[in-house]
Structure P
Amino acid sequence: MSHIASPIMRVNRLNKQFGAGCEHCSDPASRHLDRNYCRSCGTVYSCQDITFDLYPGEVLGIVGESGSGKSTLMRCLYFDQEVSGGEAYLEPYKDGGSNMFLESSQQKKYIRNHLMGKVYQNPVLGLRMGFSSIGNIAEKMIAAGNRRVAAMEARGSELLERVHIPVYRMKEAPKNFSGGMQQRVQIAKALSNNPPILLLDEVTTGLDLSVQANVLDLIKHLQRELQISMLLVSHDLGVIRMLADRTMVMLDGRVVEQGLTDQILEDPQHAYTQQLVHSLL
């Protein structure tokens with residue numbers, strides 16, 4: 001994993017707040033918050049000046065407790081939510097020269113359908129539970145402009161096979177599947193248009209341990225095979241240790257530490273990271 005390459009994604013000072021802010025919290029320099037919440041007006045600062053680079057073929061882990069802002073960050077990057085401020089550039093989009101947050105909704109759809117895939121913690125958000133599994137994959141391909149039914153069927157079966165969904169169940173709806181199988185269908189759907197970047201948000205939360213291990217193995221295998229860049233959100237350092245090259249630690253909407261995963265696990269600098277690492281031991 002060499003960093004001679006330029007980043008595939010650059011995020012600079014991404015901010016997301018819920019609420020209008022007031023004189024006590026609007027100025028970042030003199031902001032007095034209770035964690036990431038303003039007691040005076042109730043505004044929540046979910047992401048505060050998040051800045052990072054993601055390199056080609058790299059897995060960047062984002063770890064932090066519930067409410068630290070990591071899922072909000074993922075929603076902003078996939079345009080599920082509007083940012084309050086900040087910039088993000090994708091190398092495969094206009095040669096990394098255009099802040100994607102300022103693009104038209106049509107262009108955002110293009111980015112979302114061609115350049116990114118997302119796997120949600122809750123499969124209900126990422127799949128249509130009543131469609132067939134192969135229909136779910138076709139839906140993402142149609143959104144990217146595909147019209148050739150035979151080609152979509154072929155791609156759909158290839159992907160479902162790759163994530164170990166048996167051929168005879170491809171026409172079945174995900175609502176009949178176990179949680180682990182639903183996550184695998186989501187992964188297949190996210191990969192359907194060969195996106196260079198995959199966003200994975202707490203993909204193993206709520207799954208049994210043996211099923212978790214299977215899904216993580218699959219992700220590791222696909223990442224190696226496809227050399228895809230991944231942003232991987234988890235509150236579980238075991239997951240991060242297994243998959244992430246580098247790790248970013250979030251607390252109360254801020255990045256408190258980032259570095260090589262081994263380094264962060266061996267020698268955590270921030271008190272919160274130390275606490276996380278010790279709870280893993």
Structure Q
Amino acid sequence: MNTKYPFDPSIKHHLIIALGLAIWIFVFLYFTEPLDVNEFGDTEKLIYLPLYGLIGALLYVVILPMQIWLYKKNGTTWKLSNELLLITVFICIAIITLRLFYLHFIVEWHPNAYEFWYHLKAIMLPAILTILPIVIIGRFAFGKYKNKKFEEQKIEIKGEGNYEGLRLLLKDLICIQSSDNYIEIFYNNGNQLKKTLIRNKLSVIEDSFPELLRTHRSFIVNPFHFQSWKTERSKHFLALSYQIEVPISKTYLENIKAQLDFTTV
């Protein structure tokens with residue numbers, strides 16, 4: 001359950017999943033005409049069926065704040081248990097919403113409305129099982145694409161000398177610290193922490209790689225390796241991979257908070 005699960009925190013991509021869900025629900029209902037849909041005329045189908053699609057999309061959007069909260073709570077990592085919990089919440093909200101939509105808009109609280117358990121077993125669960133694969137496949141596909149894209153991204157940190165430089169995967173870079181006229185690069189190499197000293201300025205590296213975040217006049221970090229926030233004696237730190245702690249100056253504190261929040265949505 002604590003296994004990492006492919007996950008894309010981009011809200012834009014999750015809105016695409018919601019849109020795809022709305023389209024799929026409309027197309028499925030329009031062409032298969034399950035249950036009482038075949039009693040609708042063509043005009044009624046174009047009025048009511050998009051509403052079901054819209055409801056499905058909104059149900060998915062409603063769970064996104066919880067998703068963001070879980071992602072931040074786990075140090076911007078996503079586990080299989082998080083995914084299962086979110087899917088379970090989505091199903092529960094869907095059941096409640098579909099029941100209320102049926103009672104209020106479809107039968108207008110008619111005394112002969114379907115009993116809850118019959119409605120759940122015969123209508124709601126089959127409907128949910130029809131749309132659930134779209135949610136699961138969409139989330140998994142975006143997560144795998146994000147992981148693959150990040151894992152394949154390479155960067156080259158050049159020095160001022162002709163033969164100075166370091167080429168590595170972006171995901172392996174942890175942080176960079178300035179040291180007089182040099183920068184010290186901390187990175188992962190074969191699951192071991194390595195350090196390389198190159199003659200260059202931290203400001204040059206910061207301008208060259210906008211993916212990195214400035215936390216202090218002497219540090220820039222890769223947000224991919226962010227683990228947690230730490231505060232000691234009113235001083236703030238970022239805990240990174242390999243138990244590296246990087247200070248955050250007051251100048252960059254608010255920006256770091258905003259940027260890290262941004263990278264988790």
Structure R
Amino acid sequence: MSILVTGASGAIGSLVVQGLARQGASVKALVRQTGKATLPAGVTEVVADMTDIPSMRGALSGVRTLFLLNAVTPDEVTQGLQTLSLAREAGIERIVYLSVIHADQFTDVPHFTGKHTIERMIERLDLPVTVLRPAYFMQNDQQVKAVIEGYGVYPMPIGDAGVSMIDTRDLADVAVVELLRRDAAPGPLPREVLDVVGPDALSGTSAAETWSRVLQREIRYGGDDLAAFEAQLAQAMPSWMAYDMRLMMARIQQQGMKPEAGTVQRLETLLGRPLRRYEDLVKALVGAQ
């Protein structure tokens with residue numbers, strides 16, 4: 001029996017596949033196109049599409065444990081609900097689902113509410129699932145590195161309420177720990193929900209100050225203009241997604257992304273090490289020593 005990782009060619013799924021492979025697990029990596037992902041030795045490629053039921057039935061055959069990650073798409077809810085139903089049909093009782101922090105609170109943000117809908121199915125049916133709720137990914141800021149270095153501006157409009165950004169490597173490591181814990185259990189374990197955050201609550205100003213320290217020159221925060229943010233995103237992605245991201249940033253500005261007290265300590269105990277810090281990632285991005 002294997003662990004099936006969906007979204008295996010993406011930023012998080014690929015790290016989960018690598019982490020499981022390092023631990024010697026039997027891993028199947030689900031991709032939509034053959035050869036799309038470079039897989040570690042011993043990992044089996046499975047070609048399927050969450051919108052195609054026969055292919056997903058085949059992908060879930062012989063699977064003991066499931067990592068469910070489905071991308072932000074217009075039919076994300078349908079994909080997630082159907083995959084969970086197919087997993088139940090296949091008798092899979094060990095699941096880790098990747099949701100998002102404050103999925104139950106950011107009710108006007110489509111991809112947050114979509115993930116919360118899937119969480120509602122998990123809760124109502126009391127499925128044996130660990131729900132991981134990550135905050136904003138630190139690595140998102142890699143996409144604006146050129147803007148920061150070229151214009152001296154940190155452009156992500158995250159406001160000043162505080163965002164406990166998570167390093168994607170830490171998120172993947174938490175997922176691997178939970179997958180292996182459930183996979184090794186003699187039977188299905190109780191449902192759990194875990195926020196996955198970084199150790200520091202950053203604001204737009206403090207993120208800019210971090211870049212200033214690392215680059216050793218002034219980087220200023222670009223401000224909270226959400227219309228400009230949406231317009232910029234719309235040049236590189238579908239308009240529906242750019243608007244979704246705008247709504248998310250509006251909520252971040254209003255509420256932030258911070259966990260309950262004790263969450264960081266719980267995560268560091270689970271991993272057996274400190275969580276990675278934003279400044280260390282910035283240093284790596286710019287090649288600083």
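Please treat every number below as a calculation from the coordinates, not as lab data. Nothing here was measured: the structure is a model prediction, and the numbers come from that model. Cβ atoms are built from the backbone, for glycine too; each structure is taken alone.
Suppose you compute helix-only ellipticity at 222 nm (-39500 (n - 2.57) for each DSSP H run of 4 or more, over all residues; to 500) for every structure in P, Q, R: which one lands on -16000?
On the way: P: -10500; Q: -16000; R: -13500.
Computing helix-only ellipticity at 222 nm (-39500 (n - 2.57) for each DSSP H run of 4 or more, over all residues; to 500) on every structure in P, Q, R gives -16000 only for Q.
Identify the structure, out of P, Q, R, from whose coordinates mean count of other Cβ atoms within 10 Å over residues 168-175 was calculated to give 15.9.
Working: P: 15.9; Q: 18.8; R: 22.1.
Structure of origin is P.
For Kirkwood radius over Cα pairs in Å, for residues 80-207 alone, the calculated result is 16.3, so let me know which of P, Q, R that is.
Numbers: P: 15.4; Q: 19.7; R: 16.3.
Derived from the structure labelled R.
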